[in-house]
1. Taking relative contact order in percent (Cα under 8 Å, 6 or more apart) for each of P, Q, which is largest?
2. Once Cα Rg over 2.2 N^0.38 Å is calculated for all of P, Q, which comes out largest?
3. Assign the value -16500, calculated as helix-only ellipticity at 222 nm (-39500 (n - 2.57) for each DSSP H run of 4 or more, over all residues; to 500), to the correct structure from P, Q.
4. Where does the value 1.7 come from, among P, Q, when distance in nm of label points 7 Å out along Cα→Cβ at positions 31 and 47 is the thing being computed?
5. Taking 2.7 as the value of distance in nm of label points 7 Å out along Cα→Cβ at positions 7 and 23 derived from one of the structures shown (P, Q), identify that structure.
6. Comparing FRET efficiency 1/(1 + (r/R0)^6) of positions 71 and 119 (r between Cβ atoms, R0 = 35 Å, to 0.05) across P, Q, which structure shows the greatest value?
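Rule-based calculations on the coordinates, nothing more; no lab input. For clarity, every value in this text was computed on a predicted model and none was experimentally measured. Cβ atoms are built from the backbone, for glycine too; each structure is taken alone.
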Structure P
Amino acid sequence: MTKFILIGVGGFVGALLRYYVSGWIQQMAKDVGFLWGTLIVNLSGCLAIGLFSYLADARGVFTAESRAFVFIGVMGAYTTFSTFGNETMALFRDGENGLALANAGAHVLLGLGAVWAGRALANLIWS
């Protein structure tokens, strides 16, 4: 039960960070044509999870509980793109280059396709 609470609190923190950082960056950019806030959130999340995963794997810094709080809770709510990047890099690191490329391609292409399908379905239902 403690792990669930840690994940929930971490998710709360990560969601607030995402909202604040994304909005602040977008406001600072003064550019409504490009989504700078989302880009910076995704890139900073990837940088952070890279740093955290090294500390977890190579240095044993995180306990199971702190790992749940940081990786699943905070980072999961801040940006799932960081998890995608970390898992894809792990495949490359393990020599699974084909799987890494397939993973990246599948996430991007199928993700965009799923958004399109969801919008098309909503249009069919509610138009």
Structure Q
Amino acid sequence: MPEDKTDLPSTLERSPKKAQRTWKKAHDSAVETYGEGERAHRTAYSALKHAFEKVGDHWEPKDEKGPSDPRAKSGGPDAKGETYGGVDFEGSTKDELYERAKKLGVEGRSKMSKSELAKAIDRKQDQQTRRARE
């Protein structure tokens, strides 16, 4: 279990303390249940995405708590459906995603579906995270 800020994923190091506590608490619980590893991390991120949304290279509180994508909405360890890397797909309209894509400089956004916009935003945010790590 990460015990201090340096053990957190880099996107959480740049996020509010509440996001850090949410991830750590969920990770602790998942490690007790599943053991250390990928499943514990996935579980912690799932809990985080219920109340926070990835914006650029960090996490910010969502306006309303709830599942962020079709996979989270279906729930459970064998959940099926698309995931968008922290982009709040379920809680955002296509117009809201379009505006975020515009701010990020996503090209071709005017012809994209809601799902394509969320994926493009996720890719752009991953680029920002990589740059922030350097």
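1. With respect to relative contact order in percent (Cα under 8 Å, 6 or more apart), the highest-scoring structure among P, Q is P.
2. When Cα Rg over 2.2 N^0.38 Å is computed for each of P, Q, structure P gives the biggest number.
3. Structure of origin is Q.
4. Label of the originating structure: P.
5. Checking each candidate, the match is P.
6. The structure with the largest value is Q.
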